[in-house]
Structure I
Amino acid sequence: MTVDGAVRRIGGDERRARLGVRHRLVPELRARSAEDVARSLVALHATDAATVYLSTAARLAEPGFAEVERALYEAGSLVRLLAMRRTMFVVTGESAPVVYAAAARAIAAKERAGLLKYLAEGGGWDEAWLSEVEEAVVAALAAHGESTAAQLGGYEPRLREQVVLAAGKPYEARQNVASRIIRVLAAEGRITRRRPVGSWASSQFRWAVAEPLHELPAAEAKAALARDWLAAYGPGTEADLKWWTGWTLTDARKALAAVGARQVALDEGTGYVLPEDVDPAPDAGPWAALLPGLDPTPMGWQQRDWFLPDEHRPALFDRTGNVGPTVWWDGRVVGGWAQRPDGEIVWRLLTGAGKGSGNGSGNGPGKEAVAAIAAEAERLGGWLGEVRVTPRFRTPLERELSA
């Protein structure tokens, strides 16, 4: 509310201006470290290993994979957690206890319950058996250091046991228990992913014993996470916060109340900002960006009409709702991009541009936008060099452009 008690209206232009500044997408406001990027976005999507690097590079003053490697594997200041919406994220070390208590702990409990059912039905193993195997895995990592899943199977042979899935059915299959057991140990914060085998874009990780996280009460952690989300993504609606966190609507409402969130009027209804964030935000000027699939910015809200036109969605999302690589101009998604086998970064405008041209026309982005987007494509291609990246979740436009 404003001083006179009236609810302030925040329109799409101001929301897009806030996005550019707070998400480090305005060139003059790019970050100096991977940790600063993660703090600005609360959490980096990490289901696709390459997303962490590409999302960070888009927001660094001097992009490079070495900076992310330093934070993840040398300083240990960024950590991976299975958290909101049962999705893998990378967060800062200081925010990890909050994210774990607010979202990851409940998910880990569900993962453990599912694992016990899976083991009992597929192989007849009980909780005592699982506990013995888990203790042996942690002990092996303590003794041998960073190890792959295959190496852990050599240290603890019971990881190579198999369960029978759909027994007696035409599609009966056998599956090693290792991946499910390792997943639960990681979800509970007992072990952690370390440097992958191969390049930074690889998803085959080594594992190590994790440092214990400081335990926080769930309500306190949810309030802290809601505050962080509002600082980065506000204004947002109850539905946005509920979707992003994976909480119930009741949890979202309690967390908003706990931080004293103020109501504002949005095009889609009632939104919320932090008490100290009601005043108008300055516009830092137009900016261009090429963001990877599952980047935190397009995945930050459930309701996206104010920056992503409906007509773009069939080209930019896969069938399960994963966003692909996007081209941005001044706070709006205006197209998509891809990397071809020869390394070239190609992009296409979806508003007012000819097929494959990248030249603004009609009501679409003009010459300034086209030049800025082309510069970002060149910047991205120069940073990637000889590295080739294929998104884990491929979308229609990305497939077409990369062919």
Structure II
Amino acid sequence: MSKLPLDGVRVVDFTTVVQGPYATLLMAQMGAEVIKLESSAAPAEGGRDAFSRLNFSKKSVTINLKDPRGLEVTRSLVKISDIVIENFATGVIDRLGLGYEALRKVKPDIIMISAQGLGRTGPLKDAVAYFAEAQNFAGISNLAGYKDGKRGTVMSMWGDYFTGMLISFAAQAALRHRNATGEGQYIQVTMADNVIAAIPETVMDYTVNGRDAGPMENGDVAMAPHGAYQSQGFDKWIAIAVTNEEEWSAFCKATGHPQWAKDERFADPVSRWHHQEELDRLITQWTMERTDYEAMHILQKAGVPAGPNLNGAGLADDPHLKERGCYIPIGKRDDGTLYMHVGHPWRSSGVPQPSYKLAPLVGENNSYVLGELLGMSEAEIARLTKEKVLV
């Protein structure tokens, strides 16, 4: 039987919150043995349920990093691992004696990844930045919201998950580099940098044209119609994007309004863009007479990009997502709670199903990590536990 892509890779995970845990979650699903360093004295942010969403398929070990003996245990674990990932504030990991230069002495080919909001260098290297600060700093919120209102902060943790995915990509590139050269690497990944990289047209438009697009509402810099249109039902919407003249002609026919194609206000892309307010009003009259899915099927059949704007309930109930196996039952806890989660974001042929296991309890794998991996006796583990080296 073939193995998962990262089978045999061991990751020491110091990360908290979202971007780091999501990166190591992807690695764990791809077969890596991810060992999460925790402390029962510092409860998981957001509670254990929030922790479970991003830390299933991992192992948990409790080590007191404020105790020199705990640091020594950690170095021993690094010595038999491939990747170390952390997202502490700037300087913390070095003050602990676990920075890249220190760990290279323990394992010369170690791959270490540091993930932050705004970065390890620069005037703001010491700034605290979670998703809202990093995404606003990166300019994406400048494109959201409405022209006559406040800037629209993108309140989902999109930047965290996007960056976490790129962290996993960087880790795999580093593993490939190490396999080819025998050399480890130190990798810095910054959320703000990655969000900026996802909207390069914004930077180019300003540097080349001196133009700041500002809030885009639901529109586009060139395409019209392009937006979210209210449909039948409470707070139901459908997204529609017409990208070329062929789609525009098909759109007019599919909606039963071929006269729109002959209207001089909508005669070409530039005219439609300048008259998009009138065009959006006409389209809304059509979409309001249909459900979001009904309108989608009519337009998709005509070759026009369109789809419902799904809320939480819509995502959970959508038949297309269900049939594709988008949601995976991870397992049940002792209280009978069934944990469901979004499955691995890509599917590969020729490999087993990604690894899906319940998130570990705090310190659940202490005996495995310290006993089987590091060779400690039960008595030694018990002594370190009693002396609060393992907490």
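Descriptive notes on the structure:
- When FRET efficiency 1/(1 + (r/R0)^6) of positions 79 and 143 (r between Cβ atoms, R0 = 30 Å, to 0.05) is calculated for each of structures I, II, structure I gives the greatest result.
- The greatest value of Rg/Rh (Cα atoms, Kirkwood Rh), for residues 207-310 alone among structures I, II is that of I.
- Calculated for structures I, II, mean count of other Cβ atoms within 10 Å over residues 127-134 is largest in II.
- Among I, II, structure where Rg and Dmax of the Cα atoms in Å as derived comes to 25.5, 86: II
- Top of I, II by percent of Cα pairs over 24 Å apart, for residues 111-222 alone, largest first: II
Read-outs throughout are calculated quantities, based only on the coordinates presented, and are distinct from any laboratory measurement. Since this is a predicted model, take the numbers as computed values, not measurements. Cβ atoms are built from the backbone, for glycine too; each structure is taken alone.
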